[in-house]
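The next part holds the structures, each set out as structure tokens.
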Structure P
Amino acid sequence: MTRRIVVAITGASGVIYGIRALEMLREQPRVEVHLIVSSGGRRTIAAETDYRLDAVCELADVVHPDANVGASIASGSFRTDGMLVAPCSIKTLSAIANCYADNLVSRAADVTLKERRRLVLLFRETPLHVGHIRLMLQAAEAGAVLMPPVPAFYQRPHTIQQLVDQTVGRALDQLGVANEYVFRWSGMAEAARSSVGDE
């Protein structure tokens, strides 16, 4: 049975998270990926990575223009299994928290919430002021999963790629997508044994 996952890449720093999510989902059998890249996301892809926009779009099965609020994923009758916004800008978080669906990213996110589907937001901002925190609370109260891409170090990463993969793999966990990119914690004693070779 084919699953549908929506991925949105917005203009916050950290577009590599969205790109790696697309690459990981591409490896999954029977997963149909719908992609939205905001205008800010397009600019940040060019600024932060060596990826061409067309190459990023080729990682998805369906690509929707952000201005197309009449797209299939803008309706709750179009069944999906969840949505990942990676990275999620403060502008996008604000739109989602306030149900301000003026583009397809915020509309698809709003649909995901109203249909009680999983919405995962890799909110990328720091430091936070009280307005940011209130928006995070509003989005969480509506049902979103707030998952700032905070790096984990218990797997003793040696590369940035490992840090990115751990975060993205955990985000896919939240969407119920099995993957082999996450270092699974098995206890302090086991972690100590596995790290002996790193000393």
Structure Q
Amino acid sequence: MSNTSWQDEIGRVVWPLQIIIPALVMGCLFFLAVVTFMPPLGPAPLAALMGYVGLGFVLAALIAREIAVRGIVGRGRRRIRAGTFPPLANSPVPGLNSQEFLARTGDAGLLYSVYQARMITGAAILEGAAFLMLSLFMIGRQPWTVALAIALIAGVALHFPTRASVCQWIEQQLRLMSEERDLGPGGAG
């Protein structure tokens, strides 16, 4: 199978991911509009403290995001290499037969599933942190909380996949899997 064929197949199934990320961003932006234009809830005696506690949660979310995304990718590559990656119960795109998709894409199709999980998990963690900071802005009206929320929303938007970026990521993972296979069982597990 040539690289072009799996790239063409993957290119045809990227569109659902191109809907998910803007939907996550729009949800955050709608909530941003609500908290910006609604009247203050009143004095919140612990607003400053709540903001800093929220900042701690955001830092914890960023660390958890990194661990989760790396874990998804590493585990996915290991399972694909070992031949134990679970069969796709659902196709990456409604109406597309998952077995036919995998027959045409091979390991690249399985890596596309890993990419989906990695992208959605990473974006959702940032989205949750953004909602937290927007909620804290609604309560305490501290400008830095809304600024951090906007930065987190931008982080969600940066997850937007293009055909080229998805194929490039898959090519990188295929190279890593090849290198890991060359290292053998005692190599990079």
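Rule-based calculations on the coordinates, nothing more; no lab input. Values in this document were obtained by computation on a predicted structure and should not be read as measured data. Cβ atoms are built from the backbone, for glycine too; each structure is taken alone.
For helix-only ellipticity at 222 nm (-39500 (n - 2.57) for each DSSP H run of 4 or more, over all residues; to 500), the calculated result is -12000, so let me know which of P, Q that is.
Values: P: -12000; Q: -27000.
Among P, Q, the structure yielding -12000 for helix-only ellipticity at 222 nm (-39500 (n - 2.57) for each DSSP H run of 4 or more, over all residues; to 500) is P.
Among the shown structures P, Q, from which was the value 23.5 of mean count of other Cβ atoms within 10 Å over residues 12-19 calculated?
Checking each candidate, the match is P.
I have 20 for relative contact order in percent (Cα under 8 Å, 6 or more apart), calculated from one of the structures P, Q. Which structure is it? Don't jump to the answer; show the numbers that get you there.
Details: P: 20; Q: 38.
Source structure: P.
On Rg/Rh (Cα atoms, Kirkwood Rh), which of the structures labelled P, Q is highest?
Q
Comparing distance in nm of label points 7 Å out along Cα→Cβ at positions 20 and 68 across P, Q, which structure shows the greatest value?
P
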